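In C-alpha cells below, several structures.
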Structure 1
C-alpha cells in the first residue's frame, strides 16, 4: 500500500527513508529516492507558490501509485507533494520506491515522477525576486514526451 501525502510542511528525506526501511522488512534490496527542488532560475525567482485541488490531488496520486504497483514488484511507495509558498532550495516533491531489486525501484520512481508532472492537479505560480508579477507555470511538452514511453 502506497503512502501518499499532500502537505504544506517541509519533508525530512532521511526520516522518510528510515521509515520505509523499517516498515518494509528484510526483503527490500533497494530504495530509490527522487527529490524535486524549487529552483531560483538563476536568481529570477524568490519562490514558487503551489496550489492543489484537495481530495482530487491525493486521489490522482494514489491512482498513479496503484498503477506503479501493478507494473513492478514494488514493496513500498511513498509520495509526498508540498503546497504553499516554497523558496529555492526547498523540496517540492519526494518519491520513494522500494523493491527487492534496484531496476524495479528506479523504473517505478521515474514512472511516478513522469505521471505526477503531467497528471497530478497542482499549479505553480512564480514569485519573482524583483517584485514584478510572476506567471503561472505552463505545462512543458518535454514532460508529455517523457510520459509517452510508459503508455501501453
Structure 2
C-alpha cells in the first residue's frame, strides 16, 4: 500500500470514530491487532474498548491536528473533547467536559492495522474529571499553575 493509501485508512478510522460507527473495524483491523497502551488484542477487544469509551463520552470528537505517513506507519497528532455522561472504567458520570491531546502511531501491513501505540496524558484527563488533585508541591514541579 502507498503512504497515501495508509493515511486514507487511518483518516477513515477517525471519521468513523467521530460518527460512533465501528463497522469499518471489521475491514481494516487485523486479527493480529495489538495495542500495548491499552492492552488490546484483536478487533473485538478494540471494539469493546471503543464502545465503552463512547458510553462514557457519547459526544467525544477527535480532531486531527497533523498526520504523517512513513514506511508502514501513520503518525497522528490529535485533540479529543467530550463530556463524561456515562460510566467509564468504573467511574460514575461527572458531567465534566474534558479535552486532551495525544499522538497515535498506527502500523499497517497490506491495508490492515496491526498495531496502535498511544501517547496521551491520562493523568490530566483524570484531573479534569476530578478523580485526582495535584498537590501544591506537584504543581510547582510540573509547572502546572
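For Cα Rg over 2.2 N^0.38 Å, the calculated result is 1.11, so let me know which of 1, 2 that is.
Only one of 1, 2 returns 1.11 for Cα Rg over 2.2 N^0.38 Å, namely 2.
One of 1, 2 was used to compute FRET efficiency 1/(1 + (r/R0)^6) of positions 44 and 108 (r between Cβ atoms, R0 = 35 Å, to 0.05), and the result was 0.55. Which label is that?
It traces back to 1.
I have 3.4 for distance in nm of label points 7 Å out along Cα→Cβ at positions 4 and 124, calculated from one of the structures 1, 2. Which structure is it?
The value was obtained from structure 2.
If Cα extents along the principal axes in Å, for residues 28-91 alone is calculated from each of 1, 2, which structure is the one that comes out at 42, 30, 14?
1
Please state which of the structures 1, 2 yields -9500 when helix-only ellipticity at 222 nm (-39500 (n - 2.57) for each DSSP H run of 4 or more, over all residues; to 500) is computed from it.
2
Rank structures 1, 2 by relative contact order in percent (Cα under 8 Å, 6 or more apart) and report only the one at the top, that is, the highest.
1
Values in this text are rule-based calculations from the coordinates and carry no lab data. Values in this document were obtained by computation on a predicted structure and should not be read as measured data. Cβ atoms are built from the backbone, for glycine too; each structure is taken alone.
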